[in-house]
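Asks: Please go over the structures that come below.
Coordinate-derived values only; no laboratory data. These numbers were taken from a predicted model, which means no experiment stands behind them. Cβ atoms are built from the backbone, for glycine too; each structure is taken alone.
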Structure P
Amino acid sequence: MPDVDIICIQCKAEFLFTEKQQEMFYQRNMMAPQRCPQCRSKKAAKRPDAPSKYEIVCDHCGKRDSVPFQPKVGRSVLCKECHEATRSRARA
């Protein structure tokens, strides 16, 4: 199966449906996506059962971000980029 370019039905942007993604969708007996990843995540966030997002200010770089958990008082909280950088350093 070669990679396929699909036009998003919502924003009309073209996105790539890779061979690996096609295999995963096929194994799960799912239809090919009609929306790009950005529109899919926006749609999922609007669902009534979607997890809450909490606005934070990163303790490392000061950037504003949102996290899917309520930060606890006295514990540091990081933005996505700083969290990923910390994880990659821990693995090395």
Structure Q
Amino acid sequence: MEVAITKMSKNGQVVIPSEIREDAKLEAYTKFLVFNEGGNILLKVIKKEQLKEDMELIEQIERCEQQIKKGKFVKANSHMTDDEIDNLLMTP
């Protein structure tokens, strides 16, 4: 994993350092989804074939966060398979 430091301009622009762009194989005009999670900014490359699935996942995460705030939760254990846990967590 590449790590680099950058800064934001007064206009809110951030340069992705060349070594990061090369490592991630990013090209000019690449589009990103931008997330703010508690002040941590995450960029996720938008891929047409993945966009619908990404948006559905974001909606599911938001619904889960609302349920957690209301005190609703489910318990999983370490003996469950990944699919069993996914089914448990993603059931409305």
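Asks: Name the one structure among P, Q that mean count of other Cβ atoms within 10 Å over residues 35-42 of 7.8 was derived from.
Replies: Derived from Q, not from the others.
Asks: P, Q: which one has relative contact order in percent (Cα under 8 Å, 6 or more apart), as calculated, at 17?
Replies: For relative contact order in percent (Cα under 8 Å, 6 or more apart), the value 17 is produced by structure P.
Asks: Additional query: If helix-only ellipticity at 222 nm (-39500 (n - 2.57) for each DSSP H run of 4 or more, over all residues; to 500) is computed to be -13000, which of P, Q is the source?
Replies: Q
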